[in-house]
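In what follows, structures are represented as structure tokens.
Nothing in this text is a laboratory measurement; each read-out follows from the coordinates by a stated rule. Computed from a predicted structure; not experimentally measured. Cβ atoms are built from the backbone, for glycine too; each structure is taken alone.
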Structure I
Amino acid sequence: MQMPVYAHQRGVSLIEILVALVVLSLGAIGVAGVQLSTIKFNQVSQQRSNAVQLAYGLTDRMRANMPGAAAGNYVFNFPYANIPGNIPVAPNCGAPCTPQQLADLHLNQWLNELAAALPQGRGTVTQVAATVGAPYRVAIMWEEKDLTGFGRDARCPADAPAEAQCLLVEFQP
């Protein structure tokens with residue numbers, strides 16, 4: 001009696017199934033890796049968007065207190081490590097605050113918002129020139145640990161950590 005042709009192919013379909021499972025597993029791992037990278041970069045994008053909003057939030061406060069901005073009351077420049085210990089105390093002035101008190105209140109609010117919205121969020125405010133009415137430079141710094149290997153952001157101060165990212169905005173009162 002002659003054996004059917006398919007009888008000699010025993011086990012071939014099992015090997016094909018195993019190869020298909022390996023290929024499918026590699027594809028699933030690749031998709032998971034892409035999804036993980038997407039989530040990470042979305043988080044980085046959100047942090048940068050927050051930094052932009054916070055920078056413009058301070059410049060809007062400065063516009064609301066033009067006498068304080070013109071007098072240089074918004075200058076806040078400390079080394080990166082010393083910023084948290086030097087946040088101005090929010091004044092408890094009644095209805096009419098002086099321009100200096102209003103600037104201290106704005107800086108207090110802004111620096112606390114930075115710390116809450118960004119990982120290790122800190123900021124400095126300097127004037128480009130030492131003259132009254134000179135433009136301000138607002139610097140926001142935060143740590144992006146997921147982006148190590150890209151090198152230090154050249155705009156960051158030398159004493160900032162290696163993971164620090166910076167955003168600079170200039171404002172003319």
Structure II
Amino acid sequence: MLHIYYGSGKGKTTAAVGLTVRACGSGMKTAFFQFLKNGSSSEIKVLEKLENNTVFCCKECTKFTFQMNSAEKQLITAVHTDMLKKAAELVETEKVQLVVLDEFLDAYGKKLIDTELAESFIRSFSDRAEIVITGREPTELFMTTADYITEMTAVKHPYQKGITARKGIEY
């Protein structure tokens with residue numbers, strides 16, 4: 001089944017982490033992929049310790065996308081595409097029952113992943129495992145395919161008062 005956590009609000013990754021913890025707690029094997037993130041977010045330390053979970057991050061993502069040049073974007077696209085191929089392999093070989101693709105929608109929307117492969121993955125594997133995708137703006141294909149859709153809407157956020165991201169809360 002396909003789960004989508006999307007929107008402008010805080011909580012998309014947090015929800016995906018929570019579902020990963022719940023699945024691992026029930027004995028499911030899981031894989032947590034972070035696109036556009038290099039593994040420095042605080043949740044990664046805990047996810048790496050879960051017995052039934054494997055974590056994959058894009059260590060090459062050291063800048064925001066608007067700061068990247070075309071060569072850096074090309075490298076990130078290749079890494080993200082390889083990550084998605086790994087996710088497909090894990091589902092196809094039944095090594096995992098839950099796959100989280102965190103920030104997948106943003107990588108897809110910015111074309112920092114092979115978009116044809118991404119669409120094929122969603123169509124091919126959402127009936128073989130629990131697939132969770134997060135990000136800001138899902139396409140019509142993803143929304144139509146999804147079994148669960150949760151929109152996170154920013155109503156109020158400290159950033160609006162000039163307060164920057166805080167370790168342990170936003171990352």
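Which one of I, II has relative contact order in percent (Cα under 8 Å, 6 or more apart), as calculated from the coordinates, equal to 37?
Values: I: 20; II: 37.
Considering all the candidates, the number was obtained from II.
One of I, II was used to compute Cα extents along the principal axes in Å, for residues 40-127 alone, and the answer was 45, 26, 25. Which one was it? Of the structures listed, the value fits I.
Which of I, II yields 10.0 for mean count of other Cβ atoms within 10 Å over residues 16-23, as computed?
Values: I: 10.0; II: 18.6.
It must be structure I, since only it matches.
Thinking of I, II, which structure, once Cα extents along the principal axes in Å, for residues 80-159 alone is computed, gives back 43, 24, 23? Source structure: II. Cα Rg over 2.2 N^0.38 Å computed as 0.99: which structure among I, II? Only one of I, II returns 0.99 for Cα Rg over 2.2 N^0.38 Å, namely II. Kindly point out which one of I, II the value -16000 was derived from, the read-out being helix-only ellipticity at 222 nm (-39500 (n - 2.57) for each DSSP H run of 4 or more, over all residues; to 500). Checking each candidate, the match is I.
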